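Just below sit the structures, each encoded as structure tokens.
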Structure I
Amino acid sequence: MLKATKGKILPTAIIGSLPRPSWYTENLGTRSFVDAMANNKFREQYTDALACYLKDQEVAGLDIVTDGDCRFDQDVGGQTWTSDPPRQMSGFEASHPQLARAGAGGIGFPRGHILHDYLEARVMPKIVGPVAPGEMQYAEIWKAAQRLTSRPVKFGTVAPELVAYAVQDEYYKDLPSRILALSDAFNKELHDLADAGCSVIQIEDPQLHLLAARPVPNKDITLDFMLKVFNNTVKGLRDKTEVWCHTCWGNPSQQRMFAQVQSYKPALEVLNQVDADVITFEMKSSNALDLEPVCKQITGKKIAIGVIDHHTLQVESPEEVADLLRQALKYVSPERLAVCTDCGMGREGMSRRHAFYKCVALVRGTNIIRKELGVPEAECLAADPKYSFIRTL
């Protein structure tokens with residue numbers, strides 16, 4: 001169900017995370033969100049940081065905003081994105097966290113590589129019983145953001161299979177059973193979120209595109225199975241809210257996960273079958289690799305193309321953004337096109353100022369195309385010349 005993007009031409013959003021303010025030193029840790037918010041120091045820092053994230057996005061002119069992943073801890077490489085859900089879910093033994101298993105596709109990095117630290121820092125609770133939502137409290141986390149802004153707040157969550165890949169398991173008989181159990185638990189929690197009024201829910205990094213590009217040595221983990229997992233995770237949600245499927249190639253510590261740019265082509269047929277309203281694709285960091293096939297083969301859904309590279313501190317020019325959008329509009333109508341960053345910008349490594357001006361560039365470039373199409377432009381206070389300190393003679 002289109003809600004946040006309904007009737008909008010070239011709606012803009014970031015994928016999710018933003019760099020953490022230096023003064024935001026409190027962490028959620030193993031506490032539930034509601035429990036942490038009862039602590040005066042955490043509540044003050046959290047709500048102040050949240051207000052900064054939302055205001056920066058509004059000043060930049062984004063149509064859809066996020067909470068900047070404010071709930072996640074200050075950690076190595078953005079680990080809490082994966083580890084927070086099992087810390088809060090029931091069925092996990094959290095007292096003695098374990099070093100995480102190798103990720104999807106057995107991706108590993110040797111000591112001496114920056115991402116070896118990332119792997120060493122992945123400590124996860126282990127499964128000891130049937131998993132359930134427990135104290136995930138997604139609705140409360142979303143409410144804390146939505147009550148600070150009139151713009152729709154997009155809520156993102158890690159895909160359940162990424163949690164399943166990483167944890168030790170003493171309960172389920174095999175990996176597929178573990179993945180499906182987590183998918184059921186996420187679905188229940190996401191329905192609670194949708195029922196609370198959230199207008200956009202984003203499933204982040206389901207493994208369809210990665211599995212198509214780099215098959216895993218497990219005969220049970222097939223593209224058909226992963227499609228089943230995604231559609232089960234969001235089952236029934238599109239009757240209530242707008243669902244985004246975010247695909248990316250990873251960005252821990254703002255690093256590329258692969259030496260070579262990966263292609264979406266092997267996954268397009270199965271991605272076209274996901275039960276989502278919008279699918280996001282990295283395009284800026286790949287120099288628009290696969291832009292034409294993506295736009296032509298994804299049908300019946302909106303396509304959100306990434307026009308901002310999250311790996312680099314170089315801020316894109318509005319003209320770069322506009323050029324990429326013009327390329328996309330050769331193959332897809334403006335009614336079906338959304339505009340976003342390639343991925344999140346807060347996984348350790350980027351400053352708040354860089355991220356802010358990347359958001360500004362995203363809106364300014366989109367406004368160039370909106371003007372060419374004859375549709376209303378978004379207000380971008382950050383680019384309004386009358387607020388410059390520099391006076392012209």
Structure II
Amino acid sequence: MNNFEDFNTFLVQNVGSKTRAIAPTITPSAAFGYESAEEAEGIFDGSVQNPLYARMGNPTNAKLEAIMAKIEGGTDAIATSSGMGAIAMVLTALLESGDEVVCVGGFFGGTYTLVNETLARFGVKGVFFDVDAMKDIEAKISSGVKVVIIESVGNPNLKLPLLQKVIDLCNAHNTLLIVDNTVTPLIIQPLKMGADIVIYSSTKIISGHSAALGGIAVFREVGKNDKLKDTKYSAVHPIVEKAKKKAFFAICKKRAMRDFGMSANAFGSFLTMLGLETLALRTERVNTNVQIVAKLLFEGLRDIEVRHPSLENHEHHDRFKSNFSDGCGPLLTLDCGSKEKAFALLNNAKLLTQTANIGDNRTLALHMRSTIYRDFTPKECDFLGITDGLIRVSIGLESPHTIAEDFIQAAQ
């Protein structure tokens with residue numbers, strides 16, 4: 001169980017400063033001057049740690065990155081322009097044409113299309129498995145794939161993976177594991193469990209205010225006999241040899257960020273840090289709220305399926321009790337049975353905000369099939385758990401009883 005009190009102290013003490021300007025400093029410059037030709041050379045070869053060019057990072061981003069690395073127990077982090085930017089950066093840095101990437105779980109629509117459509121155009125094949133297909137997952141991992149990506153909690157299908165088991169399998173077979181931890185910051189700490197890279201859309205819970213688009217990838221330290229030195233990663237071995245402990249950071253900078261430019265901007269990182277100060281308070285409140293709301297809706301709604309792992313009818317309820325004692329994020333879903341009934345509920349509700357975001361301070365909701373998944377095939381929707389009447393709800397900081405009452409009246 002996480003100690004939210006420790007995080008409350010850590011975050012407010014690390015985001016702000018005690019002298020001069022106590023709020024984080026914004027450095028909006030796109031370019032940086034070098035004191036000499038020798039310093040310029042050192043900056044570009046990595047021996048001098050001063051800003052190079054804003055596409056490769058700036059001091060405001062660097063402060064956010066340092067805080068996130070400490071939170072996760074990582075050695076480095078890279079702030080990006082969005083959560084999808086973070087995922088795209090890591091996958092394009094590690095994969096090449098002809099590679100396969102194993103995707104475990106029912107993914108967020110953007111991640112699914114990135115792998116299934118965009119990376120496919122460049123010769124990278126995505127292989128998708130349900131979280132409970134462990135025998136098939138193990139067989140594929142043991143076949144020599146380079147990368148596995150998994151969500152800590154399925155968005156929006158709310159399935160809970162056997163994360164530690166997948167981590168152990170990847171480590172046993174020298175396979176890199178990326179965990180999208182967007183909905184469970186502070187609650188799940190994948191790097192401490194043995195994962196290699198943890199990714200966030202910081203737009204969501206980390207910021208909490210919908211004012212800053214951003215993403216973050218956090219990396220573990222690379223050791224002397226690291227699995228990254230396996231022959232299947234030979235394409236990046238020159239970078240690993242030079243960067244050593246910081247190899248993941250260097251690989252992503254040199255093989256993705258430098259050429260694709262999915263860089264965070266200083267103002268966005270500043271706003272993200274303002275949200276970070278209250279992350280522990282908000283995380284604890286929201287994860288308490290969502291369980292209360294789920295129970296009240298389960299008891300109060302008729303002809304609408306309420307889905308959340310804290311409910312006893314959820315297929316992974318036992319995993320929830322065992323592995324998610326602090327909650328599993330802000331999401332629950334309502335299946336109204338049809339698009340028409342879902343639209344009526346959404347339009348009758350007075351409290352919620354209809355938007356594509358999640359993890360906000362306010363309660364959000366969206367009909368899935370007509371928006372994010374509108375271009376998906378019936379087969380894809382079935383695999384991802386998207387039905388015609390599905391509403392994804394992201395619970396906020398409001399009174400849980402008020403939230404539930406609003407949904408119940410909206411459904412009448």
To which of I, II does the computed value 72, 55, 37 (Cα extents along the principal axes in Å) belong? II
Computing distance in nm of label points 7 Å out along Cα→Cβ at positions 125 and 261 for each of I, II, the value 3.4 comes from structure II
Structures I, II compared on distance in nm of label points 7 Å out along Cα→Cβ at positions 61 and 221: the greatest is I
Give the label, chosen from I, II, of the structure having the highest value of distance in nm of label points 7 Å out along Cα→Cβ at positions 29 and 349. II
One of I, II was used to compute relative contact order in percent (Cα under 8 Å, 6 or more apart), and the result was 18. Which label is that? II
Quick check on the output: 0.55 is FRET efficiency 1/(1 + (r/R0)^6) of positions 245 and 277 (r between Cβ atoms, R0 = 30 Å, to 0.05), derived from one of I, II. Which one produced it? II
Distance in nm of label points 7 Å out along Cα→Cβ at positions 69 and 373 gets 2.9 when computed on, of labels I, II, structure I
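Values quoted throughout were computed directly from the atomic coordinates according to the rules given, and no laboratory measurement underlies them. It should be emphasised that the depicted structure is a prediction, and the values quoted were computed from it without experimental measurement. Cβ atoms are built from the backbone, for glycine too; each structure is taken alone.
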